[in-house]
Structures are given as structure tokens and as C-alpha cells.
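Any read-out appearing in this document is the output of simple, stated calculations on the displayed coordinates, not a laboratory observation. Because the structure is a prediction, the values reported are computed rather than measured. Cβ atoms are built from the backbone, for glycine too; each structure is taken alone.
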Structure I
Amino acid sequence: MKTQDNSQDRIPKTAKSNIDDIIRIEQEFLKQRSFGDRLSDRVSWLAGSIGFIVVHIVFIGFWILMNLGLIPGLPLLDRYPFGLLSLVVGIEAIFMSTFVLMSQNRQDHQADHWAHLDLQISLLTEQEVAKILELLRAICTRLDIDEPAHGRELGEMIEKKSVGELAERLAENLEKTREHEKVPSK
């Protein structure tokens with residue numbers, strides 16, 4: 001008897017829809033990249049590959065062997081201490097680091113985009129949960145069910161939260177933590 005992989009059938013339709021939305025957003029973000037962004041991403045990807053390392057090992061090894069005169073029949077182009085090789089590798093390093101930084105900047109921008117989206121979803125979720133708690137409290141009141149002993153805590157959960165105030169408190173606490181870390185221990 002043949003068994004089929006039904007993993008797709010086990011994913012709820014809402015989750016499939018969310019996955020499709022995420023893919024659509026990611027593809028849209030990738031489409032919006034400039035030529036420079038696409039080039040820097042490609043160069044960064046190539047520079048981070050094992051093939052890039054192998055090509056460099058082979059090229060530099062060949063260059064050194066050739067210019068030490070260990071390969072008969074080939075002229076010496078760059079005598080020890082290999083100034084030309086150092087120049088080429090240095091220029092390559094400048095361009096590679098620039099491309100990597102460009103790619104990282106784009107990725108940072110994309111991460112900020114996702115973080116803002118995540119914050120919006122979190123705020124909506126908090127508002128929805130607060131509304132559900134309000135409705136639950138109303139149902140308890142209507143059914144004449146005593147509010148639990150932790151009713152004050154429930155009241156605090158239902159209250160509207162200020163994102164700005166939460167951000168200020170977080171910044172204050174982080175600043176206190178940083179100041180505490182600066183104090184040398186005895």
C-alpha cells in the first residue's frame with residue numbers, strides 16, 4: 001500500500017493563507033531592489049561560498065608558485081614580496097567589503113520592515129485580546145458570576161496600553177542596565 005505525504009493537508013487554511021501572504025510580501029520586497037542591491041546581494045552570496053575560497057586558494061597558490069619560479073616556462077611577473085598580488089587582493093577586499101555592506105544595509109531595511117509589521121500585528125493582537133477580556137467580563141456580569149480574585153489584574157489587562165509609554169519605560173530600563181554594567185565591580 002502506497003502512503004502519500006499529506007503534510008500539506010495538515011496545515012490549516014489560515015496558516016496556508018498566512019504563508020502565502022508572507023511569500024507575497026517577501027517577493028514584492030525582492031522585486032523592489034535596485035540594480036545595485038541585486039548586484040551587491042549576488043556578490044555577497046558568491047563571496048560567502050566555498051567556491052570563492054577554493055578559487056582564491058588556487059589563484060593565490062598558483063601566483064606564488066609562478067612568481068617564485070617554481071613553474072618552469074612561466075615568466076616572473078611579481079617577485080617576492082608579491083606587491084602586485086597584495087595590490088589586487090587589497091582592491092578586491094575594498095570592493096568586497098563595500099558590496100557586503102550594501103547588502104547588509106538592504107537586509108537591515110528589510111528586517112526593519114518586518115519588525116514594523118510584527119509590531120503592528122502585536123498591537124492588533126493586544127487590542128483584540130483586550131476586547132475579548134471585556135466581553136468575557138460582560139458575560140460574567142450578565143450571568144452573575146463573581147469576578148475572580150485576580151480581578152484587578154484582569155482590569156489592568158483590559159486597560160488600553162500606550163505604546164509610547166511602554167517604549168519610554170523600556171528605554172529607561174535599558175539605560176539603567178547599561179549604567180549598571182559600566183560601574184566596575186570590586
Structure II
Amino acid sequence: MRAFASGFFRRPAQVVAVDLLGATIVSSIGGRPTGGIIVEIEAYLGRDDPASHAFLGRRHAGNVSLYGPPGTWYVYRSYGVHWCANLVCGGPAAGGAVLLRGIAPVDGIRVMRSRRGPVAPRHLADGPGKLCQALGITRKLDGLAMRGSPVLVGKTAKRPAGERLVTPRIGITKATDWPLRFVLRPSAQ
């Protein structure tokens with residue numbers, strides 16, 4: 001796998017999100033390799049998006065990474081419980097990002113189970129908090145450039161087949177009807 005360059009993320013979040021469907025994510029956190037195929041992602045558009053942490057240009061200590069260079073990790077705690085991993089898109093002032101919502105596990109399934117417990121492989125990383133737990137992602141990743149971090153996202157040799165769906169985002173209370181959630185539903189084999 002070749003990790004995406006920062007230029008890949010220098011585009012609007014909704015464009016990057018579509019292109020990340022079917023990409024590979026690989027984590028070497030804790031020296032325990034894990035990884036999978038990105039099958040669910042959401043775009044957050046920044047300043048003009050009421051559901052974004054950057055809505056109206058909000059800035060505080062917890063979201064400073066959201067204004068970092070394209071391809072920077074933005075990791076935050078959701079409801080004080082789960083880590084959520086995003087990649088910054090656009091430019092430093094844009095505040096746009098893509099939230100990694102789910103992967104299909106491929107490598108390190110035993111490691112993921114040790115982190116998540118005895119759950120079926122399809123439930124190891126089928127939500128943003130589960131994904132972070134399975135891959136070992138915590139706030140320590142926040143603010144790092146993806147390419148220099150222990151978690152890499154990149155192009156696979158062959159894009160997985162499947163139906164690509166666009167839906168409204170889920171798990172939010174504002175701009176809930178915006179079609180910015182992208183899902184790769186695998187083909188029946």
C-alpha cells in the first residue's frame with residue numbers, strides 16, 4: 001500500500017470522502033499491525049456546516065488540529081467515551097474533515113479482538129469508536145501528519161467491488177439530511 005500524499009487531502013471533504021471508500025488503512029500502533037478496507041466515511045465541510053466542529057470558525061484547544069494542514073489527523077472524544085478519527089481536508093483555514101466510520105477488517109483480527117473483545121469480525125470496526133479501538137487509535141494521533149504517523153491510509157492495488165451508497169450522515173443532530181455519508185456495501189460472493 002502507498003499512503004496518500006497531503007495533496008490528496010487538499011480538496012473538499014466530500015470529494016476526498018468518496019475517494020477514500022475502498023482505500024486501505026493500516027495501523028502499527030503498539031507494534032501490533034492491524035488494518036482493513038474503509039467501507040464507511042462521512043464528510044464534514046467546516047465553517048458552513050452546522051454539524052462540523054469548525055462551524056462558524058469555532059476554535060478551541062480540543063479542535064486545533066482540525067485547522068491543520070491537509071492530511072493531518074484530528075482525533076476527538078465523542079460523548080466522553082469513544083475516540084473518533086478524522087483526516088483534515090481542504091486547507092488550514094477550511095476546518096473540513098472526513099470521519100472514518102467503519103472498516104472491513106483484513107489484517108490483525110486477533111489483535112482487534114484483544115482490543116475489542118469477542119465480537120464477530122463484521123462488528124470489530126463498524127462504527128467510529130469501534131474502529132479507533134480496534135486499530136488502537138487514541139488522542140496521541142491527533143495533530144500528526146498521516147504520512148508520518150503509525151496509522152496510514154492509502155490506495156490498494158485493486159479497489160474492492162461493491163455498491164457505493166450516499167446517505168445522510170448519522171449520529172448527529174444538525175444538518176442531518178445532508179447526503180455526506182458514503183458507504184461501500186460489498187458485493188455478494
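Values for this structure:
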{"quantity": "For -26000 (helix-only ellipticity at 222 nm (-39500 (n - 2.57) for each DSSP H run of 4 or more, over all residues; to 500), calculated) the corresponding structure among I, II", "calculated": "I"}
{"quantity": "Mean count of other Cβ atoms within 10 Å over residues 49-56 derived as 18.4 - corresponding label from I, II", "calculated": "II"}
{"quantity": "Source structure (of I, II) for volume of the Cα convex hull per residue in Å³, computed value 393", "calculated": "I"}
{"quantity": "Highest-scoring label, criterion being distance in nm of label points 7 Å out along Cα→Cβ at positions 41 and 65, among I, II", "calculated": "I"}
{"quantity": "Label whose coordinates, when relative contact order in percent (Cα under 8 Å, 6 or more apart) is calculated, return 16 (choices I, II)", "calculated": "I"}
{"quantity": "Answer label among I, II for the case where distance in nm of label points 7 Å out along Cα→Cβ at positions 33 and 57, calculated from the coordinates, equals 2.8", "calculated": "I"}
{"quantity": "Structure with the greatest value (metric FRET efficiency 1/(1 + (r/R0)^6) of positions 17 and 81 (r between Cβ atoms, R0 = 30 Å, to 0.05), set I, II)", "calculated": "II"}
